[in-house]
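> Once you scroll down, you'll see the structures, which are given as structure tokens.
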Structure P
Amino acid sequence: MGNTENPLLGTWHLVIWDIAYGDGRPASLPFGTNPNGLICYTHDGTMSACIASANRPHLTSESVRSAPVAERLAAFETFFQYAGHYQLRMNDGQQQVVHSVTHALNPNFVGSQQVRNVAFSEDGRLTLSASDTVPGTSVARHHRLVWQRSDANIAIHP
């Protein structure tokens, strides 16, 4: 696919990830107000995404293996990653991208298909969204991740 056929190609930086809830509770920001994130889409159909909370504390140990359990848990809970193959498709008039996960921080994601609705804003931002339910409940939630195409002038979070 060329760029005109595949508008996802390239590297995108996360602007915001918010979750709206069907029970009226306030929206949440799972990685805070200033998350770090990249999603990359390549010509060969491979994708990789990673998201982290801003200002994650360093471990007190040089090695994650010798860090205290609470620090390892905090590191896991403040980072999200998966990678695999992707395909664009249309579903009921909605453009979608299907991520077929082959690698993930969360082992439960491996082998799954993560389907995201795709939308582009007039200013060139990419929104990937999906709906599901809050685990263990019937409460609907809607994830919305807004991305800005990579540019040499974009400041990357330290």
Structure Q
Amino acid sequence: MFLLLRDLYRTRRQLALQRPKQPSSLAVRHVDAGSCNGCEHELAAAAGPHYDLARFGLSIVASPRHADVLLVTGPVTVHMRAALLAAYEAMPEPRIVAALGNCALGRGILAATDALAGPLEDLLPVTVRIAGCPPTPEQIITGLEPLLHKAATT
């Protein structure tokens, strides 16, 4: 194994490969604001070994204090509103909010009901919108990858 790593290191130096001009990673905090779990299954698939979200520099973290991106799934229910806002406030600046799935975008099958706190965009400034019911792992990766470039400019 050591010989393989040494050879890879030498090859990289010989080719003079450039480092990317984007941040090496972004930490994503996922909040389920009341979804059916369809988006969560696709997000788990995107983070799994087949799609490997981490190879793009995107990792899912457990605490909003460590997060660069707040990824929200589902329509925001009345009971989850306070927890969602608390997670957003706990994030360091600059805060990026991504809406994952049609429900988070306010286009879900649930219409105006007393159980919903309103569209996510009325509660938080949404930067990235990833449509789908549920979006595929490819759509999730395609939607989150530009955040690396956005974070580099902020």
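Taken together, the values in this text are just the output of simple stated rules run on the coordinates, not laboratory data. Just so it is clear, the model here is predicted, and its values are computed rather than measured. Cβ atoms are built from the backbone, for glycine too; each structure is taken alone.
> Can you say which of P, Q returns 19, 51, 28, 3 when P(r) over Cα pairs in 10 Å bins from 0, in percent, for residues 57-136 alone is computed?
Computing P(r) over Cα pairs in 10 Å bins from 0, in percent, for residues 57-136 alone on every structure in P, Q gives 19, 51, 28, 3 only for Q.
> Further question on the same structure: Which of the displayed structures (P, Q) returns the greatest value of distance in nm of label points 7 Å out along Cα→Cβ at positions 41 and 73 on calculation?
Looking at the calculated values, the largest one is P.
> I would also like to ask the following. Between structures P, Q, where is volume of the Cα convex hull per residue in Å³ highest?
Between P, Q, the highest calculated value is found for P.
> If helix-only ellipticity at 222 nm (-39500 (n - 2.57) for each DSSP H run of 4 or more, over all residues; to 500) is calculated from each of P, Q, which structure is the one that comes out at -1500?
Working through the options, I get structure P.
> In terms of FRET efficiency 1/(1 + (r/R0)^6) of positions 65 and 97 (r between Cβ atoms, R0 = 30 Å, to 0.05), which of structures P, Q is highest?
Result for FRET efficiency 1/(1 + (r/R0)^6) of positions 65 and 97 (r between Cβ atoms, R0 = 30 Å, to 0.05) over P, Q: largest is Q.
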